[in-house]
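Next up: some structures, all given as structure tokens.
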Structure I
Amino acid sequence: MNRYTVAILVKNQFGVLNRLTSMFRRRQFNINSLTASETESSEYSRITFSFDGEEENKKQLINQLYKLPDVCSIKELSDENSVKCELMMIKMKNSSSTRPDIYAAAEAFSAETIDYSRDSFVLRLIGQGSKLDDFITLMKDFEILEICRTGTASLEKGGSVLRQAINL
């Protein structure tokens, strides 16, 4: 099974996200991450899906997505043709016995402390999904109180933009 990232430019209207996720559900794809936001134009939204599946099923899914009336453009984004990152905030228990080890790991991963209290502190980490996964694995040796993580944000490298391929 392969992991795919697909960016979809859609008309910025209510219900569009529901129609897209329903298509993934009907095709039995599990969405690993999803980001959605208005673009440089309020007319459009960009939705980026990360999901696992087989190549043939992915092609069928993309063909079906193109049939939805609100879909303007779709691009598959690979590690070779795009830049990707995620944001994670992780709340750790603040203990004098573990704090130095957690901060040493945070420094090694370029995590930033964004909140600090007597009971806990929050670290912010930005990077590839695998980097965030590695940091979580390391933090499991300590007491993780809460994790909040965005989906994959991804842009194609070079001068090509998603809006250039609008299929209206």
Structure II
Amino acid sequence: MIAHRLLHPQMVVLVTSALPEEKYNVMTAAWCMPASFNPPLAVVSISPLRYTHEIISKTGEFVINIPGVELLDVVKYCGSVSGRNVDKFEKTGITPIRGKKVKAPIIKECIAALECIVERSVNAGDHTLFIGRIADYWTREGVFKDAYTMRFRPLLHLGGERYCTIQEI
């Protein structure tokens, strides 16, 4: 729908989840945002048709991984195939590392990650909003120059197959 494009660009994230037998999954998402400072909450919007939705609904946890522009090919691939049929970690060569608070993996090649425990899920039309309490986070050393200045180029989704990034001004 064209109206949604008025809200773009949106930062692209890679949402990871894991089943108890340590079967990892990753999906590309651009519908993600902070929701609260206190408590620290973040929201991801995921279609019930997605494998990630099924896993998060079962486990109650997920990780929001923040890729830099250098992971564009990984982002495109992870948004084009289902984890029901393909091990996206194996196919893309990204590295899962253990988080501190959840079983869903952090992606080593990403710039940062937020470990989230589902506080609530809300049916929102053809998507579900998973509201996650940020239980822990990880950032690659040197990502922030100070509290407000990033030292990386985030990947932004413009819609369809179009992406862009930013530069410091």
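Since every read-out is calculated from the coordinates, none of them should be taken as a lab result. For clarity, every value in this text was computed on a predicted model and none was experimentally measured. Cβ atoms are built from the backbone, for glycine too; each structure is taken alone.
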Going by mean count of other Cβ atoms within 10 Å over residues 112-119, which of structures I, II comes out largest? II
Here helix-only ellipticity at 222 nm (-39500 (n - 2.57) for each DSSP H run of 4 or more, over all residues; to 500) was calculated and came to -3500; which of the structures I, II was it taken from? II
Candidates I, II; distance in nm of label points 7 Å out along Cα→Cβ at positions 40 and 88 computed = 2.4; producing structure is II
If we compute mean count of other Cβ atoms within 10 Å over residues 32-39 for structures I, II, which one ends up with the highest value? I
One of I, II was used to compute mean projected area of the Cα convex hull in nm², and the answer was 11.6. Which one was it? I
Of the structures I, II, the one that 2.2 was derived from, the read-out being distance in nm of label points 7 Å out along Cα→Cβ at positions 24 and 160: I
Value 1.6, calculated as distance in nm of label points 7 Å out along Cα→Cβ at positions 8 and 48 from one of I, II, is from structure I
Out of I, II, which structure matches 5.3 when mean projected area of the Cα convex hull in nm², for residues 96-151 alone is calculated? II
For distance in nm of label points 7 Å out along Cα→Cβ at positions 80 and 104, structure among I, II ranking highest is I
